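The data blocks that follow each hold one structure.
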Structure I
Amino acid sequence: MTDETVQSEGGLRARVMAAFSYLGILCFVPLLLNRDDEFVQFHARQGLVLWMWGVLAIFALSLPGIGKWFFSFSGLTIMAFSALGLISVVLQRAWRLPLIHVVADRL
């Protein structure tokens, strides 16, 4: 994880919105309501990638054999990345989550 310099002017409201980013489908709230805050958008894009990964993991359950394993692995990984994202918000940092930030930067 690398620490990126991203500024926020929103104070507590910005941190709450950034925290929503890592709570599943709530990632759409900061994406739509805080378009002008770079800090919130950074976390919202990473949260959106985690949410999309979770949706794909649900669809993978229909795959015979590997589906259940992939779903379990994805669930644990998403929970770990979400916890790291929430910690980064609390510390007012912009940690680039491994593999997640590559996709998030393209959004």
Structure II
Amino acid sequence: MKTNLHDLSESELAAVIDNAQKALLSRQEGKRKEGIAKIREIAGTIGVNVEITETGKISPRKGRKVAVKYQNQANPSNQWTGRGMKPKWLRELIEQGHQIEEFEV
């Protein structure tokens, strides 16, 4: 049964989307379980035990704040972690003859 999506109300469209997302997740989980079962079956035929670990999870490092390594004492809001390109304020001070070590925290 195909439905013309343009004929549905917003709440009906939302319900269709919700149901489609649930169906997709269910299918993906089913395929995942089938794949794991096949891997274990194949490994068992050669006498190997397989440990399945989850992937696609958020890295424990992701989203962590990095400590500030450099700070302008004259203007403490000018900070840099030492990652990526040097900020303009630090480049300008180095060009004026300052050493980067002067700004280490």
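Before moving on, here are some points about what is shown:
- Of the structures I, II, the one that 1.8 was derived from, the read-out being distance in nm of label points 7 Å out along Cα→Cβ at positions 49 and 73: I
- Each of structures I, II was scored by distance in nm of label points 7 Å out along Cα→Cβ at positions 41 and 65; the highest score is held by II.
- Given 34 for relative contact order in percent (Cα under 8 Å, 6 or more apart), calculated: source structure among I, II: I
- Given 1.1 for distance in nm of label points 7 Å out along Cα→Cβ at positions 33 and 89, calculated: source structure among I, II: I
- Among I, II, structure where Cα extents along the principal axes in Å as derived comes to 72, 57, 18: II
- In this comparison of I, II, the computed figure -14500 for helix-only ellipticity at 222 nm (-39500 (n - 2.57) for each DSSP H run of 4 or more, over all residues; to 500) is attributed to II.
- Distance in nm of label points 7 Å out along Cα→Cβ at positions 25 and 97 derived as 1.8 - corresponding label from I, II: I
Readers should treat all values here as calculations from the given coordinates under stated rules, not as data from a laboratory. Remember, predicted model here, so these are calculated numbers, not experimental data. Cβ atoms are built from the backbone, for glycine too; each structure is taken alone.
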